[in-house]
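Some structures are shown below for you to check.
Just so you know, all these numbers are worked out from the coordinates, no wet-lab data involved. Not measured: the values here are computed from a predicted model. Cβ atoms are built from the backbone, for glycine too; each structure is taken alone.
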Structure I
Amino acid sequence: MNWLPYILLLTALSWIGVGLFRWYAVEKGMLDEPNERSSHMVKTARGGGVVFFVGWVLVLVALYFSHIISSREYFLYFAPAMIIGLLGFWDDHRSLSAGVRFFIQCISAIAALFILNEGGHIVSTWFPLIPLPLCFLALAFAMVWMINLFNFMDGADGIACTEGLFVFGVGGYILFQFHAYELATLAWSLSALLSGFLLWNWPTARIFMGDSGSCFLGMMVALYALISYKLFNVPFMIWVILTALFWFDATITLVRRILAGEEWRKPHRMHAYQRLIHSGWSHQRVLLCTIAVNSILSCFAYLVYKEPRLTWFVFGLTLTLLTCLYLLVEVVKPMFKKWHEGAKTVSEML
């Protein structure tokens, strides 16, 4: 297959589609207003992720009927991601309650595990002492967390889009090496569609992907990790490392807010990348730094593929790298007041 014309065609179609949807979003008043969570300063069209979501579904249909994708089971495997994409599109148009979103996300995650006949064995191989039903619940929770953390981390121009580009671009290459040609083709198709969206989302962004894009990407990552492991024995850790920048920042930030006694369900701007922006960094500078970090993580993931014996060593390197970077951000822009500032305030009150 000649990949270049195919990739360029999908990129161009995505770019055109996003442009048309941006016009529609502005006409319908689908504008993201600056708030306590956002890092942008002006009203910006939202919901553009529906273009690469619907575009990818159409690509799946086209590849199936052109016999490039041979198994109709892929429609069943990816059905939960389609549900999440539709849920996000509805939420972009008419806001849904957090409870409704969470319930549908949980049902979709559980359905995906049943469809793939995954009862929690992936988790039990790492933690054999944990009962299998708890492993199943932990895996379902991890899928829901992946959906939401992509949404949480979609707070700076281009950051979620480039994360998806790295995950599905590099992940597709590794899948190709495992002879998972159909999955690789679908992954690269999504990367091409994301490239078209990025042309509109690069700083300064003229449209945001919204829940229809970010939640869809999160579910797709989770499904790709499960499907590639179940069908082609692709190491699960490859996907863990490829997405490490997102889950590390989102998880550490959430845990710190809970420990600090904050109302953690409320919107905020405490993620490391957000704090860099509010310390004076431009969106483009933050984006370029995330691209550099993701390039390193991509090399780590490739190393796991080439040398599976080094899996846990590479995972340790990943945690070390991200911990050091997180601490550097803490120096530049602490999440909370420094201890000596708090002490000074107390002494003044006394």
Structure II
Amino acid sequence: MKKILCLIGILAAAVSCGKRDLLTLFVGTYSDGFYAYEFDSATGEVVSEGDFPEAAGAFAKAPMPNPSYLSVEGSRVYAVSEMPDSSAAVYAWRFGGNGFDLVNVQPTGLPGGGEDPCYVSTNGTLLAVANYTGGTLGVYRLAENGAIAPLDSLLVSGTGGPDLSRQETPHVHCAVFTPDGKHLLFSEFSADEVGRLDVVGQHVSQYGRAASLPADFGPRHLLFDASGKHFYAIGELSGDVAVFDYAAGALRLKQVVKADRVNARGAADIHFSPDGKFLYASLRLQNDGIAIFSVAPDGTLTEAGYQRTGVHPRNFNITPDGKWVLVACRDNNAVEIYSRSADTGLLQDTGRRVTLEKPVFVGFAQAD
């Protein structure tokens, strides 16, 4: 009897009683739609099958032009259509497990500048859209069913950075709501600043400068740590990561560390490991890869390693259990899958790939 019980225990540990640790993997593209896959976090593999020859393994597709960035909030998925003209828009989708239903669409390419929307975020009642070429930040109210109301506020960003080839006109690349819910911070790429709006109910008001960054920084993506006390900005132009203390809408710069060692001027995305012990930054244009930093209790960073990747890692993400890092390598037409050490933070290429045209976003939700 003891041998039988032992065998049952071994089998249960090996296959978890037949259950998989499944996530829904969303991949946005510079193409004609974004896709959903089943990803097994126990094995680090896509396990779904689908009928999309252009995206093997995907089980659902949301058709829209250039969905370059998504905000996944449970069954609600908001996606920007990064178009360079008046067709630019933000879409609201409802994801039901087997497919996508379109809720509605609102234009971002409005008079005043809303072309090439490249980032979208929400606090549940407001939706913020960063428009890169338009150089504006658009804010929309959300209905109870998740639909996007017409544009509520449009703020034009500033200039003043020294790179006259890339900072000559306004650009906004990212917008994040503060953990205390009172403010909306956004990257003013061409001004080398972080802007701030106050959040009052379902509106924003009172523009102010939250922080100035070193000249030629070119702030791109922004990020809070889990405590809400530390704030991070990656400089696309400088290749640096700036670390701030945050309190009551105010940022205090405490550290600037180098991520890009070859001056490629193409830094892109930043993410924390789920345990908050490591920060990762993607770098493009030369020596493409992921810079890895350990995080001290006070939020400061120390270089821990570097992982080369495929070409143009515009975006990446880490599975909620911290085991895997998926990197959207746009110019290799593949999402690369790396295993991650929880102890060292270092990555190892599994050789597994999700193949599709020009992937530029990776996100996760718990599978139904």
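Among I, II, considering only distance in nm of label points 7 Å out along Cα→Cβ at positions 31 and 327, which has the greatest calculated value? Can you show the working numbers first?
Working: I: 4.5; II: 2.0.
Once distance in nm of label points 7 Å out along Cα→Cβ at positions 31 and 327 is tallied for I, II, the winner is I.
For Cα Rg over 2.2 N^0.38 Å, for residues 103-294 alone, find whichever of I, II sits highest and give me its label. Present the calculation step by step, with values, prior to reporting the outcome.
Values: I: 1.05; II: 0.99.
Looking at the calculated values, the largest one is I.
Matching task: 74, 44, 38 is the computed value of Cα extents along the principal axes in Å. Pick the structure from I, II. All intermediate terms of the calculation are to be shown ahead of the outcome.
Working: I: 76, 56, 37; II: 74, 44, 38.
Of the options listed, only II reproduces it.
Can you say which of I, II returns -1000 when helix-only ellipticity at 222 nm (-39500 (n - 2.57) for each DSSP H run of 4 or more, over all residues; to 500) is computed? Write down the numbers at each step before the final one.
On the way: I: -24500; II: -1000.
The correct label is II.
Figure out for me which of the structures I, II the number 19.0 belongs to, where mean count of other Cβ atoms within 10 Å over residues 87-94 was derived from the coordinates. Show your work: numbers first, answer last.
Details: I: 19.0; II: 21.5.
Attributed to the structure labelled I.
If mean count of other Cβ atoms within 10 Å over residues 191-198 comes out at 22.4 when worked out from the coordinates, which of I, II was used? Show your work: numbers first, answer last.
Values: I: 25.5; II: 22.4.
Among I, II, the structure yielding 22.4 for mean count of other Cβ atoms within 10 Å over residues 191-198 is II.
The value 23 for relative contact order in percent (Cα under 8 Å, 6 or more apart) was derived from one model only; which of I, II is it?
Going through each structure in turn, the value belongs to I.
Name the one structure among I, II that distance in nm of label points 7 Å out along Cα→Cβ at positions 23 and 183 of 4.0 was derived from.
This value belongs to structure I.
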